[in-house]
Structure P
Amino acid sequence: MVRDSRFPSMADMAEGESGCIRSIDGDCPLVRRLLDLGFVPGTRVAAIRRAPLGDPTTFLIRGYRIGLRRTEASLIGIDPATIEQPV
């Protein structure tokens, strides 16, 4: 799976936004670990909170919270049609 750079990544999500994972970029142990943790295409993910200096960001996925650095989150593409703004 290769992330299409024309679409936003999880690193671009604002606090409170949610959307569905479209793709994951790369073929390294980190990508394999993210897939194992449930970061697979079609899964809904929400940006819960960003650290005071902007990195890392806490995401909610499959009922649990996980913190990802901007470099890690940028590997995961989000389907722009599924992005929901915070209420």
Structure Q
Amino acid sequence: MMLERQHEGIAKAKAKAKAKAKAKAKAKAKAKAEGLYRGRKPTARAKAEEARRLHAAGKTVTEVARALGIGRASVYRALGGAEG
């Protein structure tokens, strides 16, 4: 009896989560269609050339990251992963 109620509760919770995810996806698609949702701007990629230039000038990866306001991993990515 108790196990059946647990299974029912779990099934209800899963159904509710699935419906919520579907509604969220629908709202996101509508916003994209209306031009309201663009996602996150690729700031690190926009600064990749500057990161390569600063590193070539002798700055460390940490110094480059701080100067550009991006993470060290983004700097390594911009450098092509050859460093570190």
Here distance in nm of label points 7 Å out along Cα→Cβ at positions 27 and 59 has been calculated and equals 2.2, so which of P, Q was it run on?
-> P
State the single structure among P, Q that was used to calculate Cα extents along the principal axes in Å, giving 33, 26, 24.
-> P
Comparing structures P, Q by distance in nm of label points 7 Å out along Cα→Cβ at positions 11 and 43, which one has the largest value?
-> Q
Across P, Q, distance in nm of label points 7 Å out along Cα→Cβ at positions 51 and 75 reaches its greatest value in structure P
Note: helix-only ellipticity at 222 nm (-39500 (n - 2.57) for each DSSP H run of 4 or more, over all residues; to 500) at -3000, derived from one of structures P, Q, originates from structure P
Comparing structures P, Q by relative contact order in percent (Cα under 8 Å, 6 or more apart), which one has the largest value?
-> P
Among the shown structures P, Q, from which was the value 3.8 of distance in nm of label points 7 Å out along Cα→Cβ at positions 35 and 67 calculated?
-> Q
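A short reminder: the numbers here are calculations on the coordinates, not readings from a lab. Computed from a predicted structure; not experimentally measured. Cβ atoms are built from the backbone, for glycine too; each structure is taken alone.
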